[in-house]
1. Comparing structures 1, 2 by distance in nm of label points 7 Å out along Cα→Cβ at positions 85 and 109, which one has the largest value?
2. Supply the structure label, taken from 1, 2, corresponding to Cα extents along the principal axes in Å with the calculated value 44, 39, 32.
3. Taking 42 as the value of percent of Cα pairs over 18 Å apart, for residues 21-92 alone derived from one of the structures shown (1, 2), identify that structure.
4. Assuming 4, 17, 19, 18, 13, 12, 11, 5, 1 is P(r) over Cα pairs in 5 Å bins from 0, in percent, for residues 101-156 alone as calculated from a single structure, say which of 1, 2 it is.
5. Comparing mean count of other Cβ atoms within 10 Å over residues 37-44 across 1, 2, which is largest?
6. When helix-only ellipticity at 222 nm (-39500 (n - 2.57) for each DSSP H run of 4 or more, over all residues; to 500) is calculated, the result is -24500; to which of the structures 1, 2 does this value belong?
7. Who wins on FRET efficiency 1/(1 + (r/R0)^6) of positions 77 and 181 (r between Cβ atoms, R0 = 41 Å, to 0.05) among 1, 2, i.e. which is largest?
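What follows draws every value from the coordinates through simple rules; no lab data is involved. Computed from a prediction, not measured in an experiment: that's the story for all the values here. Cβ atoms are built from the backbone, for glycine too; each structure is taken alone.
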Structure 1
Amino acid sequence: MLAILGAFILEATNMVSLFMSLFLITGGLAIIGSLTVEDVKKSLDLELMVMLALAIGVGKAISNSGADQLFANKVINLTATLHPTMGILLGLYLITNILTMFVTNAAAVAITFPIALATGQQLGIQDFNPFLLTIAFASSADFITPFGYQTNLMVFGPGGYKFIDYIKFGIIPTFIYMACTIFGIASWYNLI
């Protein structure tokens, strides 16, 4: 506990980055024998790390290939008839939320992040925070499927639920959450 507090103090005083201070603490704990390789193996979720690395790779590929610009054009064109910025927030929300229903929320963010940035760039918007917050909230709002969020899947089998149960009971919270997110972000950033 003191080691972690020390890491935060080192980072807060700009003496060492947080990553480096945590790396040094982990190395120090390993040297004095308080941390073993088995402890590190147990605490790492290798599947999650691989999935995150692949999702970041897909996001980078989307950006490098120019697909982010293509998707940004589509988002802008499809939402042009709606309110200029709220329509775009809605479009980004829907893309991210639909993705997160079938892949993890981290993967959905990694895929939609370059699209959100490209959309903001095409519109000449300086502050990307509304777009980034929209995809962050949308990626954490899968109430319709058991796959997109770990806790949904954890209760799926033991609770005796069926796929249709998630749709029946998740559709209303999904729309309420979506409306609150979009109107909340739009009003916070004066986009209404």
Structure 2
Amino acid sequence: MITVKENLGIDYLQAQELLEKYISNKNTRLHSIETEAIMRKLAKHFGENEEEWGIIGLLHDIDWDLTKENTIEHCRKSIEILKNAGATSFLIEAVISHGYGNNLCGAPQDKQRKTTLQYCLASAETVTGLIIAASLMQPERSVLNLKLESLKKKFKDKKFAANCNRDVILECEKTGVPLDDFLKLSLESLQEISDKLA
């Protein structure tokens, strides 16, 4: 089996160091941790390397603090940051793939997501916004109190968390995971790390 270091060029400790170095915004950091958790759960579901998928989730927005005022640079700066850290082309492509098709960022617009990993990352990082927004509607404002049925209703209500692209979340189905199962798995992932989200 190929190790994380061989396939990605960096290990989990290095990924955490990059997060510390480049992401100071609390919300961006939480979003990265949330995406990591969902990606680890998806990796387990597919029998893939959980640490590898977790690192990809953790680093997918590594340049956001640097580019949020000029989003066309988003993903472009990630390439530079990750290359300098010793990342492989596999890791770099995986990270920037969540920007494919989004003309507001600098990811190549002539590319489309085509692997299970790429679909999972795009769906995972997008659904975090929906779950957190739905959690904040709970009396205790906690993900622990959010029920799956409530989350499903929020998904169907296009006016709720309108910036969460439902079409991107639905890309989970291109991996063979039905939407309801994906929402369940994603919600459970964040409930399991609720102590980190407080």
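1. Details: 1: 2.2; 2: 2.8.
Structure 2 comes out on top.
2. Numbers: 1: 64, 48, 33; 2: 44, 39, 32.
Label of the source structure: 2.
3. Working: 1: 65; 2: 42.
Computing percent of Cα pairs over 18 Å apart, for residues 21-92 alone on every structure in 1, 2 gives 42 only for 2.
4. On the way: 1: 4, 21, 24, 18, 14, 9, 6, 3, 1; 2: 4, 17, 19, 18, 13, 12, 11, 5, 1.
It must be structure 2, since only it matches.
5. Values: 1: 9.5; 2: 23.5.
With respect to mean count of other Cβ atoms within 10 Å over residues 37-44, the highest-scoring structure among 1, 2 is 2.
6. Working: 1: -24500; 2: -17500.
Clearly, the read-out refers to 1.
7. Values: 1: 0.95; 2: 0.75.
Of structures 1, 2, the maximum of FRET efficiency 1/(1 + (r/R0)^6) of positions 77 and 181 (r between Cβ atoms, R0 = 41 Å, to 0.05) occurs in 1.
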